[in-house]
Structure 1
C-alpha cells in the first residue's frame, strides 16, 4: 500500500517514475537472502554394476518417454516460461552459482528463455551477475529481465563470439553449452568458450546423454564425443563427477571445471 500512498491530489510522485529495470533491481535487493557456506565437496562412491544398471534403465525411461512425446519429464515451466531440463541439474546449477559467484552466465541455446530467466533470478538473490544467452532464433515470447542480454546468431559465428568476449572481458563466467548438439558444433564451442573460463570455474556441456550415453542411441556423434575430443588435447579441465551425485543427470561427464590457468586468457 505504501507504493500507492505517493499518489496525492492527482500528482505522481517521482518515486513512480523510476524505470522498471531499476525497480526490479530494488526488489531483488529486498528479496536477497543470507548465503551460507555449506557445499558438497567430497567424491561420491562408485556404483556397483547392479546399481549402475538401475540408474541406466531409469534414465532411458525418463528421457525416452519425453523423446517419444508420451510424457513431459523434461518439459519444465519456470515462472511460466518453458525450459527443457532435469530439475536435478537445475539444482546443481544453483549450487555452482552460489559456490563460485561468477560475474556472468554465458548460455548458448536460448530456446524459450526459461533457463536464462532461472539464472537471472538466482543472480537476483545473489545480488550480482548477468546472463548472456545466444540463439539463432529470437523468439517473440522470451522473458524480459534487466540481467539478461539476448544475442542473435550462431554461437560459433566469429562476430557473435567476439561480441560475447567483449561483454565478458576479464570477468568470470560460467559457460553453458546447449545449442546444436552435433559433435562438430559442440567441439567448436568448446574451443572458443573455454577461453572465457577462469581457474575453478565451470564449463557445462548439456545433453551428453544422447547417442547412447545412455539415451537416444540413434542421434549420432554428439556432445559426449565432442568432450572426448576436447579433453584429449586439453589438460586444463577436469570432469567434476561430484555434480552427478543425484545419479540422474542429462549431462554425464558434462560438468567440466578448469583446474589450472589457460595458456592464454581472453
Structure 2
C-alpha cells in the first residue's frame, strides 16, 4: 500500500479511532507503541531518540515526536544550542545586540509606566531545562494523555497494518504529523523552543520587586488583559525596537516575543 493510499485510509478510520480512544483512555497498554516510536525516531536527527528517552511516559514522547516530525528538514537548524554554543553566545556581539534591544524596550516601558519595570531572564533555555519543563507542564500532560489515547486507538483499529512494519510506521508517523493536540501545549517540545537559541524573550511586569504580570497562562485574563499590561508591553516593544515579533498568538502568551537578530528578515 502506497503512502498516498494509506493517508486516504487513515481519513476513513478517524471516526472509529475517536470512538475506540475512549476505551483506551481508561487503561491503555503502551507496549505495542514503543517499537513504532523507536522506529520513527530512528529516521530523524540522532538527537531526537536521545531526547525522547528522557521524557516521562509514552504520551509525552508521542507529543514531542509529533513536533519533531512536523519540523521536517528544518529540525536540525531549529535545535537548541549545546552548552558549548551557549557559552560562546555569552558576551558575544550577538548577545550584546540582543541586550541593547531589550534595554531599549525596558527604558520605553518604564518611561510610559512610572513605578513599573520589565524583568527579562537573559539566560538561554538549555535542552535540560526544556526537558524538565516538558515533564512537569500541566498542558503537556493533558495533551499527552489525549494523543496517547488516539494513537492507541489507531493501532488497535482493524485497518491498521500491524503485520507490515514499514506501512505501520508510515501510518503512525502520518497520524502524528496531522494530529492537533487538545489542549494546545503552552510550551514547545524539548529542543525546539526559541529560547534554546535565544530567539525569544519572555517579559514580566514588576513593581518594587513584586511580579505584577508574569508568564502564566492562568493569569492572562486577570493580569495581562484586564489590567492593560499586554497592550502596554506591546506598545513599548513597537516603540523601541524593530527586532521583535509578537506577542505569541497560539497558544496566547502576551509576554512572549520572538527575536530576530540583525541579518534576519522581519516579515
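Numbers below:
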item	result
Structure (1, 2) behind the derived value 0.00 of FRET efficiency 1/(1 + (r/R0)^6) of positions 106 and 162 (r between Cβ atoms, R0 = 30 Å, to 0.05)	2
Which of 1, 2 yields 1.00 [FRET efficiency 1/(1 + (r/R0)^6) of positions 42 and 242 (r between Cβ atoms, R0 = 41 Å, to 0.05), calculated]	1
Structures 1, 2, by distance in nm of label points 7 Å out along Cα→Cβ at positions 34 and 66: label with the highest value	1
Distance in nm of label points 7 Å out along Cα→Cβ at positions 130 and 202 derived as 2.2 - corresponding label from 1, 2	1
Percent of Cα pairs over 27 Å apart derived as 41 - corresponding label from 1, 2	1
Comparison of 1, 2 - label where relative contact order in percent (Cα under 8 Å, 6 or more apart) is highest	2
Value 0.40, calculated as FRET efficiency 1/(1 + (r/R0)^6) of positions 74 and 226 (r between Cβ atoms, R0 = 35 Å, to 0.05), assigned to which of 1, 2	2
Which entry (1, 2) yields the derived value -10500 for helix-only ellipticity at 222 nm (-39500 (n - 2.57) for each DSSP H run of 4 or more, over all residues; to 500)	1
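FYI, it's all coordinate maths here, none of it is from the lab. The structure presented is a predicted model; accordingly, all values stated were derived computationally and were not measured. Cβ atoms are built from the backbone, for glycine too; each structure is taken alone.
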